[in-house]
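These are the structures in question, set out in turn.
Since every read-out is calculated from the coordinates, none of them should be taken as a lab result. Treat the numbers as computed from the prediction; the structure is a model and nothing was measured. Cβ atoms are built from the backbone, for glycine too; each structure is taken alone.
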Structure P
Amino acid sequence: MKLFRNKQVLPYLQLAPAFLLIAGLLANGMINGITESLHMEFSWSTEAYRALFTESLFWTSLWYTFLITLISTILGLLIGLGITHFLFSYLMKDRWKAVIWVPMLFPHFAAGYLIVLLFSDSGWISGFSYHLGVISQLGDFPNLVNDKKGVGIILTYVWKEIPFVVLMLLPIYVQLDNRLKDVVRTLGGSKSNVFLTAQWPFLWPSIIEIAFILFAFIFAAFEVPYLLGVTFPQMTPVLAYEWFFDGTWTQRPLAFASMTVMTVTIVTLTIAVYSSSQKYRHRLMKGS
């Protein structure tokens, strides 16, 4: 009974059921995916992985997915950090929090459809531009939706993830010690010196973790690329979906193999990012 009264152990015990549930779901999915990827034509084989790694379509899709994910993550993180940094005093008020967090109310699929309504060549913005005389016809509006560069996908994720970045950074800004900023200003430091010296070292580990959360989510997401993407190149989750549902029975192991590779990559990077950020926090607490 003393164990349940220990204030240091109690939070971990309270989180244990949720952790075990999430870990169980992840393990179940991983086991099923690996099992199906190794099962080809009523026998066990690693042929699916050999075929996957020699498939040029997979590598093209993986590179395309990486670029879209990286650009979306960087833009969302930079804009979210800028909003939090420069509008921190306003964001502490409830009405401004409500404004910045409105996009979080929409699911990603709805956000993607909103991007279609706004930025397609027959959307609202192109219509306004046509009536204002900015473009001579609707077809002159730049193709921002269902384009090979993935602009529509990036716009959707950036719009959706900025509020998440602000939500994660606000508590950190609240805990920052303003005395450090006063010291830097007293010594003649500029605004950039204040940010880099008194704020950035404390923001850095959390920013890395937030960036990885965004990267992992976008990297494995399906609905937005499926709605706003093109037939080629495709993001890897969409390619896996088509291999599973639109391909032959021999392509289904490829779908499981591709998602297994992505999952293993994300889990490995999660462990690496978490361990490195925790080491950095430990050094920061010691003053080094």
Structure Q
Amino acid sequence: MSGAGQEVGLLELPEPSSPGPGQILVAVEAAGVGPWDELLNGGSWDVGLRPPAALGVEGAGKVLAAGANVSGFAAGDRVLAHEAPLPGGSGFWAERVLINADHAAACPPGLDAVRAAALPVNGLTAVQALEKLDLARGQRLLVTNGGGATGALAIQLAAAQGIEVTATASAGAAERLLGLGAVEVVDYHDPNWPAKAGGGFDAALIIASGTADAALPLVRDRGRLCSLTSDAPAEERGITSWDLYVEPNAAQLARLAEQAAAGTLKLAPQPLPLSEGPAAFARVVTGGAGGKKIVLTQG
């Protein structure tokens, strides 16, 4: 399924080449869809797509073949991965994908392909943001768009560390997010949501576009602000402010997969057949997925 600046549609693609040194060829069972796929399609996030090509930088499946110098995986192993750049020039929205073995994590027996494919980009983004924010137990974190896939994972991971999370989300998501560990949920539809959220936060994690400037005054002096929407405001009052972009990390992904398999990290993706990929892409990039993580499945 291809785009690269064009309308996304179904097409026949050539088979990937055999895996080279350090690479594995994966039979894709499920692949995640995210708003970042629009960046791939428009070319503003260069992950090495060579059209005609499949989109998708995350997924899960079984190893078909391993190249030279690959010791961690063999044919038949189940894996999940976030890969960028894509060494084969094509992504996970296809039957097969070529990836770097050192970016893949073993998929635990208790983790099905749909949930595994929902995890890599959103999970790694949440982990890497929280590591950079470096909060301690009892500190307070504001998360904007806590109801989305990344926000829900960030809430769970932060709460497990004893961090007190206030999240902005729709009123309909409040009960779910409180169940995931948030201590308070503020309705972002309320124009006075910053006042309702209060202040004195040790850090803010910006996941909703356009909320960074409103969140900054709610962070205490010498606090931290991490934006996932490329709009980190200028630093003031000693607040450290930066934009974060996810990177592949097999060790982090392996830990996330184990937590998801054990049920300590909850995922609720919506599976759709690959044939519905174009419609799923349109829903996600226009904000029509309602916070649901969409995963494309083979078959």
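What to note about this one:
- Entry that produces 32, 16, 15 once semi-axes √(5λ) of the Cα gyration tensor in Å, for residues 76-227 alone is calculated, selected from P, Q: Q
- Between structures P, Q, the greatest calculated value of Cα Rg over 2.2 N^0.38 Å is seen in P.
- Value -7000, calculated as helix-only ellipticity at 222 nm (-39500 (n - 2.57) for each DSSP H run of 4 or more, over all residues; to 500), assigned to which of P, Q: Q
- Which entry (P, Q) yields the derived value 3.3 for distance in nm of label points 7 Å out along Cα→Cβ at positions 108 and 180: P
- Looking across P, Q, the calculation of relative contact order in percent (Cα under 8 Å, 6 or more apart) that yields 27 traces back to P.
- Structure (P, Q) behind the derived value 2.2 of distance in nm of label points 7 Å out along Cα→Cβ at positions 124 and 212: Q
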